[in-house]
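The next part holds the structures, each set out as C-alpha cells.
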Structure 1
Amino acid sequence: MLGLGIRVREARLRAGLTQEELSFSAGVTQHYLSHAEGGHRNITVGALRRLAAEMGVTLSKLLEGLG
C-alpha cells in the first residue's frame with residue numbers, strides 16, 4: 001500500500017526522525033520500516049500504532065482518505 005507508506009515517511013520527516021531512530025523507538029526493524037515506506041511491505045496495525053505514537057500523529061491522520 002504505497003499511499004500509507006508515503007504518509008508514514010512524510011510524518012517521520014516532519015517529526016525530524018531518521019528511519020533508524022523511528023524503527024528503534026517503535027520496536028520494528030529498520031528493514032521493515034524501509035520496506036513499509038517504499039510500499040513493498042504491509043504495515044500491521046500494531047506497528048502502525050507504535051509508529052504513529054512515536055511520530056506524534058494519530059492513526060486517523062495517517063489513514064485519512066485512503067482506501
Structure 2
Amino acid sequence: MTPEEIKALRQALGDTLEQLAHRLGVTYSSVARWERGHQVPGLYYQGRLRRLQAQVIRARAKAELEGEP
C-alpha cells in the first residue's frame with residue numbers, strides 16, 4: 001500500500017495514528033513512518049491493512065445499498 005492509501009484507510013476507519021497502531025499491534029511511530037513513506041509495512045502488515053481496506057469498502061457498499069450517505 002502507498003503512504004496515501006494507508007492514511008486514507010486510517011481516516012476512513014476514523015482512527016488516529018495511535019488507534020490504528022493498536023488495531024494492528026504495532027507502534028504509533030511505525031504507522032507514522034508508513035504514512036510518511038519512510039518505511040514500508042512488512043508483508044504481514046500489508047495483508048492486515050488490505051483486509052481492513054476490504055472491510056471499509058464492504059461497509060461503504062452496504063451503506064450505499066441501504067440508502068445511507
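Just so it is clear, none of the values below were taken in a lab; they were calculated from the coordinates. This structure is a prediction, so every number in the text was calculated from the model and none was measured. Cβ atoms are built from the backbone, for glycine too; each structure is taken alone.
Matching task: 42 is the computed value of relative contact order in percent (Cα under 8 Å, 6 or more apart). Pick the structure from 1, 2.
1
Could you tell me which structure in 1, 2 was used to calculate Cα extents along the principal axes in Å as 28, 23, 20?
Label of the source structure: 1.
From which structure (1, 2) was helix-only ellipticity at 222 nm (-39500 (n - 2.57) for each DSSP H run of 4 or more, over all residues; to 500) calculated, if the value obtained is -19000?
1
Of the structures labelled 1, 2, which one yields 1.8 when distance in nm of label points 7 Å out along Cα→Cβ at positions 18 and 34 is computed from its coordinates?
2
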